[in-house]
Every structure is written in structure tokens, then in C-alpha cells.
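These notes open a run of structures that come right after.
A short reminder: the numbers here are calculations on the coordinates, not readings from a lab. Not measured: the values here are computed from a predicted model. Cβ atoms are built from the backbone, for glycine too; each structure is taken alone.
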Structure P
Amino acid sequence: MCLLIALSRTHPDFPLVVGANRDEQLDRPAVPMAVLRDAGPRILGGRDELAGGTWLAVNDAGVVAGLTNRPTPGGRDLTKKSRGELPLFLASHTSAAEAADAAAREWHASDYNPAWFLVGDRDALFAVDLTGDGAPVITALPPGVHVLENRSITDPTPKTSHVQQLLAGIADAPGDELVSRLGAVLSNHQLPAGCEDPIVAEDGTEIPPQVRAPCVHTEKFGTRWSGIVTVPDDRQELPRVRFTDGPPCTVDYADATVLWRTESVSG
């Protein structure tokens, strides 16, 4: 179960801070960070080598877009387009409002397996629900701390409530402390109270309870990647993107700053 955390318009120096954990099959090939688009705007993010696209995209204008998938019995429908295209679509716009408007006009739920998205910038944050039958449902979110897992952001879960508790008071933390605290939350293995039993899926299979922790570890599935993005208040400054190639509890965050200035898209 993937995790997205957005601190929107809560900090005087960083009007948008995003933390993310990508939970995936451990053997699924991926590039942890690359230049996904050279310019107009330039986009950084991880790249899924199996279906293409990305799980989190950041552009040089300060737009950040990420997704969580809705689990489906029997797995995803391989005849549909990759959901990984959609964070790139959102981050191809220079404002979150433009991205949300474009998604409302151009996306159709029947073209994709179901998913949820957050897209934000210095001025706004939007939740995008692509789990219905037609156009996506777009919700403008107020300033605050927002947590999304593999459920609608309007449907709190034990996991999102637990993460909110771990994040208490983070909006008031100085910049370095904020990043450190966010990394600690993304590395946390504690289960929500009362969630120690396996989860029974719609098809009757049992899912280990560890998927309810912020940082997930099971035999074949777990947190493969983590990211922290800080978008500075100064519009002339670039977002800072930190990421791990592996679970953040064991791998230190690397800094992707150099990728804002490389000459071409990584192969």
C-alpha cells in the first residue's frame, strides 16, 4: 500500500512539502530517479521499467504529482493504459490548478485501472479520484497536512489516521527538522492500534498486516522507494528532491539536485 503525505501551505519557507513511499513487488524493475522530461517544464521522478511512467513526478515550476493504486482482485487489467503516465501528465503543467483542470477535461476512468492522485504546488493542492465510471472527481484541498494511501482521501483508514498522529506538530518544525521528522515517519514500522491481524482481500486471500505500517516489509512486497520533496517559497528556486533506492529505514536519502541541470533525459 503506497503512501503520500502533503503539507500544503503550512510552512512559511516551504508552501508545499511532499513525502512518499512506493510499495511494490520487490522484483519489479525500476529506476529510482531520472530526468523524465528535458524541458517545458523539466520533470524528475522515478521510472517504472515494466509498465512505464512514474509514481511521483516533480517539475521545475514546483508542481508535484503522485499516485496510489486501488487494489483490484485478480490484478490490474493489462488492456488498459498505464496509470504511470498520469503523474507525468499532471507535472507537464506549470501549475497544479492547470493540471487538475486538464485532468478533468481529458481523463476518462474507463481508460485506466483505478487510482487516486495528489497534485500540488505553492498555491494549491488537489485530490484526483479516478475510480469511478467517467471523468475524474477533482477536490481542492484546504491548507493543512493531508495523507493518502490506497483509498480515497475522503475515506480515512487506520493507516492514514496513524500517520496523521505521527505527523502531529510537524507543520511548525524548522526546515531541517521537518525533513528529518518526515523521513522518520516514512521509516516507521509501527502498526495502527488494533490492526495486528492479516487483512482478508475481496478474493479471500490474506494480506500481511505489515502493509498497514508506513514502511512496509513482507516476503515479496514492500517499500521499494521513498521521496521527500520541498518546494521553496521563492519561485526562482527549484524544488529539492530527496529519494531512496530501497526502504528509508535502511537506505539514506540521496539528493537529486544535479538532475535539474543535466543535459539530456536519462536512458
Structure Q
Amino acid sequence: MQIPIYQIDAFTDQLFKGNPAAVCLLESWPEDHILQSIAAENNLSETAFCLPENKHFALRWFTPQAEIDLCGHATLASAYVIMKYVDSSLKKVSFETKSGILSVERENDLLAMDFPARPASPSQAPPELLKGLGMQPQEVFRSRDYLVVFDNEAIVRDLIPDMRLLEQVDCTGVIVTAPGDTTDFVSRFFAPKVGIPEDPVTGSSHCTLIPYWAERLGKSRLTAAQLSERGGALVCEDRNGRVKIAGKAVAYLEGMINI
């Protein structure tokens, strides 16, 4: 079996920035253990697998350790690959996923994703979360992930989490956020439980961040930065139960997997 593979840096227009994702174009589904082995071999935060099905593409995402239910940057990367290498005439791509139908549309030089919102509710912080972050937050919320709010951008940038403690937290990941100095908000995302100590740029976390900051700031259109070492920029919009997450992408690698 040969599988075309592409590595795309998402939420950036510069190589070696943003969040790298592998995108594999399939003609049929291999067994799940093969998909998981490919993701582990790639050793990126996510590997996406795309398969044409009717008018959509079926899309699944795997970390090096597990399949997940939603991934933004690998969806952006998948749309980029399809629009660049499969059919350059496409202006919109729809994916059938574990989180429903997701669409990605060209908006000038951006790719804009339409995702479900995941608003968070106030939550009691477990001891391992606070100890793992080493800082007392303003507020703590929870949806799929914990959303931990701090006073300012510098606190978020300078956090040095204890990943062994965060791995014990009873959810997929931990989002930390604060008002931005030059953007509406900033964030970082930690998910050691699923093999991602720190994700460079995280689309799915913005399904929770956008509703929170839209309500707090009283505006629907927002700019965001993720403060990982690689960094990334996102253009966001709250759409009453849905969110738009837009960014750029650049190709790093084209190749073939031989199995």
C-alpha cells in the first residue's frame, strides 16, 4: 500500500512556524491500528486521514497516542492539501467527521473553518491542575478541556507547566488564556494525556475560547495569537453556536508512505 502524505504548517505563512500537521490521502480505510501506527511514526501533534466520500471527504484525526474528536489545524491543513493538490478549482471543502460536517472556505488569502462552538461552564479546579500550572488563575471553566483564565499575556507566555501533573487532569487538555497586548486574546494549550505536551496552535481550543472572549469583550470578531514557541495567528468570529476560525497555511513536505 502506498499513501500520499503531505506536511503542512497551519495558521502561518512561514515555514517552521504555526502548527505542523500530516495529511494522508486515502483510497480506502486501512485498519485503525495502521492509522494509529502512522500517526505515531509521524510523531506530530496530529495526523489527518482524508478519504473522498460522495460530495464530502471523510476526515479523521490521530495524535501519536489516540484518535481525537476534533482538530482545527489538521482540518485547515487537509483543506489546503485538497485545494492545492487534488482540485485547485475548489473554493470550499466539506468534511464528514466525528464532530459533524465541517467546512473550510477560501476567504482571500485565508482558509476559514466553520466549527461547532464549545462554550465552557464555571468549574472547580482540581488540585493537580493548579499545581501543574503553578499559578493562581482568575477563573476556571470546563468544556471538553479546562479553560484557565489569567490576568495578562505575560503570565500565559511565561508559564512552565508540570506535564506529569497535567497528565493526571480528568479531561483531554488544558487551555490557558488572557487578554492580548496586540490581539484580543492569547492562549496556550497543553494535552499530555493524549501525547501532546504543548500544541503549537490549536483550532479546537478556539471553539471554547471564541465564545468566552466574544461574551467578555462584547464583540463577535476577534484576533488571537497562540504563544507557543512556534507561534500562530488566528482570525476568529462568534456565530451563535458556531465559530469561524481562519488562518493561512504553507506546504513543507510531499512524500509517499510505503506499507
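Remarks
- Of the structures P, Q, the one that 13.6 was derived from, the read-out being mean count of other Cβ atoms within 10 Å over residues 172-179: P
- Once mean count of other Cβ atoms within 10 Å over residues 76-83 is evaluated on every structure in P, Q, the highest one turns out to be Q.
- Entry that produces -0.29, -0.55, -1.17, -1.31 once log10 I(q)/I(0) by the Debye sum over Cα atoms at q = 0.08, 0.11, 0.16, 0.17 Å⁻¹ is calculated, selected from P, Q: Q
- Source structure (of P, Q) for distance in nm of label points 7 Å out along Cα→Cβ at positions 52 and 132, computed value 2.8: P
- Which entry (P, Q) yields the derived value 0.90 for FRET efficiency 1/(1 + (r/R0)^6) of positions 124 and 212 (r between Cβ atoms, R0 = 25 Å, to 0.05): Q
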